[in-house]
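K.L.:
Alright, structures below, take your time with them.
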Structure I
Amino acid sequence: MSSPANAEAQVSELELLFSMFPNEILVDDQLALADLRDYIQGKMQSSPTSRLQYTVHLHLEALNVVCTLSCAFPPNYPTVLPEISIRSDALYRSQQMQINTGLYEYLRRSCCGEICILNAIEWIKDHAITYMIKESLADDKRQPANITKNVICTRLWIYSHHIYNKEKRKNILEWAKELSLTGFSMPGKPGVVCVEGAHSACEEYWARIKRLTWKRILIRHREDTTMDITNDEITSVIQMFRKFTNFEEKIFTVRGNRSNHMDLGQLYQFLNERDCGDIFQLYFGVEGKVS
């Protein structure tokens, strides 16, 4: 049985979502919503028997696909978790099972007892690509080698006014590894991040990074290479494109009165060793010199 407080939380959350996604939400049963509002206002003595249900159509820009998030609230939500399922024509059946399991585990760990649909939407935006990439790579291996497709490899050179925060530094590392990207990050002032790999993974990485709070962050330079290759060439071509073997945080000798500037001569040497020393002038406007 729903309490007035739970009913009010359900309606308030839906109204918040309507304000954020006015064209993406469809309430499945308007009478159920009307009953909840009457119950909150004291026009009904007992809690409604019908459940609030609605769907949210999410356009995932990094993947250019649409997902449908179906939400159904038990009467005592948000005291208990809602019933949520993700569907999309762009998802294989196995992907749908995996992403729904992943979402449930996230909500169980992080959101039990609280309204959570907005958290669920953000989780889907952040994690859907990882499920699609895994399945796509497996699907490429199953397809005949003579099928040719258009593949884009991308390298992003990201500049930040500074990178100090430990949580941001952790995200920079973990997201790159999660998305199978290589490159490096240099904390301090200024901050430098380079990621390289599949185009969709790089775009997803940038979408996550820029949502964090920064004094200033931008893509200083990007490199896109488009190739028509067969399925069995994809992994080897991406490996050939890469200039880095993994993703790591690079700490150079600290300089400056506040000990917050990395030795840029060491950075230049590090870039030169990977055949990308010309990027130094794009970042800093001067030619690089080895310390």
Structure II
Amino acid sequence: MAETTNPNPDDTSPGSLITRDGQIQWAGLLMGPGTPYEIDRTGITGWDDLPELNTGDVPRPDQHGSWPGARWATSRVIGTTVWLLPETIERAGATAAAFRAATGPDGGERWLAVRLHGETLAVLARISRRVVPQDRGYVRSGTSKISLQWTATDPRRYGTVQHRASTVLPSPEPGLNWQDTTRDTSGDGLRWPLDWGATGVAGALTAANAGDAPAHPVVQFRGPVRRPALTRLSDGRQLQYDIVLGAGDVLTADTDAGTVLLNGTASRLYTAAPGSVPEQLFQLDPGETELAFRSDDTTSDARASATVLWRDTHW
């Protein structure tokens, strides 16, 4: 059982090393069955639990109870016990070193992925606790029963696949060309087979969130386009920006972070149109969400597009 690691953990999709149920992948390190880092029979805690909730309930001053307010989940705390089990005593040092390197406190949040019953979900987390007993077993054979704890500031769990859907601005069907001399040289009309022209474009897309929690998508508008907008057809909620994008320009709205960047660097949050909702309120509810891409262009440019990126989101 050689150490299964990825030298570039930030460049890999969550759970890319996982091959069977019960395995955990963290920062490029694979733990669980088939590895030198076996999960204790007590398993993992805090993974399927509902995170603690902060509520905005307000006590009623003149009767029992409270007025219900918004509820927001706090950080998710995940814990497990790992057995350090090197193949041989000669591998004990390398096995322990690889584990220590992957579970240090440095760096930002990374993907923690867990597979259970064929389903792999992931959270962005940081190591918040590591306890490695230096007992007799560790000294003699390199074995140790280690306690690990992660804290995920975003308590939601995500699918391992990032979905992507794109559309261009709407365009009508051109229909029949009644002066089609290539098909009727007499000029008296059309002949079979009829050429109805290219298919029109509705400028719409469907985003399917297979989870049970609302997803915050990343929306990318590509120019050339004037005053681009993306609208949820179910309720009319939209993102719209009073900006003119040239060919090659990309305006990216991250609805989780609440940022709007032009070409990945310059903030353009101030260009939000009066009818545009705050970015954090533009969500993809569980199930399918129909979206429409529109602009203020008199004549649409085929190069303009809207792209939506999201992951299935779970509690």
Structure III
Amino acid sequence: MDTTFATLVLVDISGSTPLYKAVGEAEAQRLLQLELDRLRRVLAAHGGVQVGQKGDDVLSYFLDANSALKAAMDLIKGSSETPLSVHVGVHCGPIVLTEKGVYGEAVNITARLATAANPGEACLSDGVVDMLQGNLRQALKPIGRLNLKGLTEQFMVHSLQKPAMAPNTHTRLPLSYGRTKDHWKPRERLTLLLSHADRSWRCHENDELAIGRSSDCDVVLSQPWVSRLHAVLGIKDGKLILTDRSTSGTYLKPEAGREIQLKRESVMLADSGLISPALPIAESDICLQFELLGRPQVPQNVA
């Protein structure tokens, strides 16, 4: 079997599951097909060769890294025909092409980078960036070294976002995610209380609060060092989960524990503590205090 060195681009549609609930199966399938057709057109227009599709993602390879980046730029712009966003992974390495598909470690790494990317963002590995022209590199922002799921090696990752990203940078179709204090009504289940200064936010089990600079977030923080979508905090199956989605990281300090930093990672939390976007807690003036209400006991092995 022949081995080819190539730049891989995996693009995945964000928010397809809530789309079915929001608009119904027939309309959701129509919108998803429109978006998949657009993705294929964009990739082909920049010289990409499609080598696979699984569900809502499309995998292509390029022989030129600069063309791959230009394709990623067009992919994350989105379409006026649908409300959907995409997240993209871009990586380079040797691949094996067969009649049944494409194989190699580079394929797995590309998929992990796509998972790490936010809606409306592409995550690129250092190897791809090294092959780019200087003017294209200027469009990227380094995230740092990330621990990608299933991989023992840390990867230096760079972020590509829209040059003039609109406030609504991710698909938020369900209307039951975050609740402000004024809209909250008590229910007989777990409740997350998040507070800062004189403001507070609440959500219930299997809901979440998006934290960031975008006006589309539940918890809007205007500081320039806060990412548009910085982190997501929510309750899933009785567990309090914090997920960092930023370029600068999120600091976490449980009530009885040491401070840690997350970068594009998720962690299960104890029932109370502090969260600081981008800055260590001792240096931050926007520490968010979290508390989980209604739990009979604290779970073991949590941060």
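Every number here is computed from the coordinates shown, using simple stated rules; none is lab data. In this text, all values refer to a predicted model and were calculated from it rather than measured experimentally. Cβ atoms are built from the backbone, for glycine too; each structure is taken alone.
K.L.:
When distance in nm of label points 7 Å out along Cα→Cβ at positions 27 and 67 is computed for each of I, II, III, which one produces 2.5?
P.N.:
Only structure I yields this read-out.
K.L.:
Ranked on mean count of other Cβ atoms within 10 Å over residues 51-58, which label among I, II, III comes first with the largest value?
P.N.:
Comparing I, II, III by mean count of other Cβ atoms within 10 Å over residues 51-58, the maximum is at I.
K.L.:
Work out distance in nm of label points 7 Å out along Cα→Cβ at positions 59 and 155 for each of structures I, II, III, then name the structure with the largest result.
P.N.:
By distance in nm of label points 7 Å out along Cα→Cβ at positions 59 and 155, the leading structure of I, II, III is I.
K.L.:
Supply the structure label, taken from I, II, III, corresponding to helix-only ellipticity at 222 nm (-39500 (n - 2.57) for each DSSP H run of 4 or more, over all residues; to 500) with the calculated value -6000.
P.N.:
III
K.L.:
Something else: Assign the value -0.38, -0.48, -1.30, calculated as log10 I(q)/I(0) by the Debye sum over Cα atoms at q = 0.08, 0.09, 0.16 Å⁻¹, to the correct structure from I, II, III.
P.N.:
It was calculated from structure III.
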